[in-house]
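Please find the structures below.
Any read-out appearing in this document is the output of simple, stated calculations on the displayed coordinates, not a laboratory observation. In this text, all values refer to a predicted model and were calculated from it rather than measured experimentally. Cβ atoms are built from the backbone, for glycine too; each structure is taken alone.
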Structure 1
């Protein structure tokens, strides 16, 4: 008799994440996972109280993957790298981006809040942003996020094709400079 296959929490998460990246949340059910893992549904419910719990874990995995993209050195500017990473994530992980940010699955608010706090920390490292308060940095980030999210959606949906890293960098940089300049001018006018 062959040895019994051991199904761990990590194995379940990896298989579910692979399905999410390829087919979306609709592909993730206890039955489908059990079939993919060649087991019953029991191991899934040993590690997860419900499929919603499993999906929350998958959102955290997606968040960590997004942060990997955003923390990578794409341009030499840590803050610009966060935008560049966001667009690259949307371009290379189309299904994951759609499921987590466009289709708005449960728990994405937590992911976005965590991502925002991480990016504020990165913004504080930039010399040209050091004079701004956390509140001002949050306002700047929000306005930049509106643009970057729209840009990412256009890339993900295929409306922007054949765009290279240099073009992405230039578009993000130009938009970022415009918004940050606006806030510098606003800050200056408040001081006068």
Structure 2
């Protein structure tokens, strides 16, 4: 197993440990957040599997929806009104992701989370969109002097593994928090990296 896949597996195991046996309180707000957080975790698992079987293009394509699911879950939990929650549950899409990220800058979250989310949206959004929507960022890794073959640099694979692990740690931390598992919250918070500089 490649080191990047090992990182993703180790992260998933820590998240599972932190949320095992969680009982979530009732209510639409918790329901919506839990659903989005589980989507983040499933995407992270899919990225690990795809990297393990050398399906690199689809693994990179999942980076943006992983980020989107995390932002939406956090925003619905901490910022949405009851009316917004109900409208979204009935099918109304949320505001632009950039607006959701901006709203999260003022809520009670560790600095590493808010800064990282803001950095991803402000610096890497176009690149993530290109990977998801099969733009140049995706296809350029298939164009080589020898013809057409996948050639993703090791540094890019490592960055994807770190990105997906971070998203999963934050989602798991939120689930542990909602499930009143303080030990799980501490475990996953301690696994988060240092806050990026602004």
Fill in: Among 1, 2, structure where relative contact order in percent (Cα under 8 Å, 6 or more apart) as derived comes to 19
1
Worksheet item: To which of 1, 2 does the computed value 37 (percent of Cα pairs over 28 Å apart) belong?
Response: 1
Item to complete: Taking 1.00 as the value of FRET efficiency 1/(1 + (r/R0)^6) of positions 60 and 124 (r between Cβ atoms, R0 = 25 Å, to 0.05) derived from one of the structures shown (1, 2), identify that structure.
Response: 2
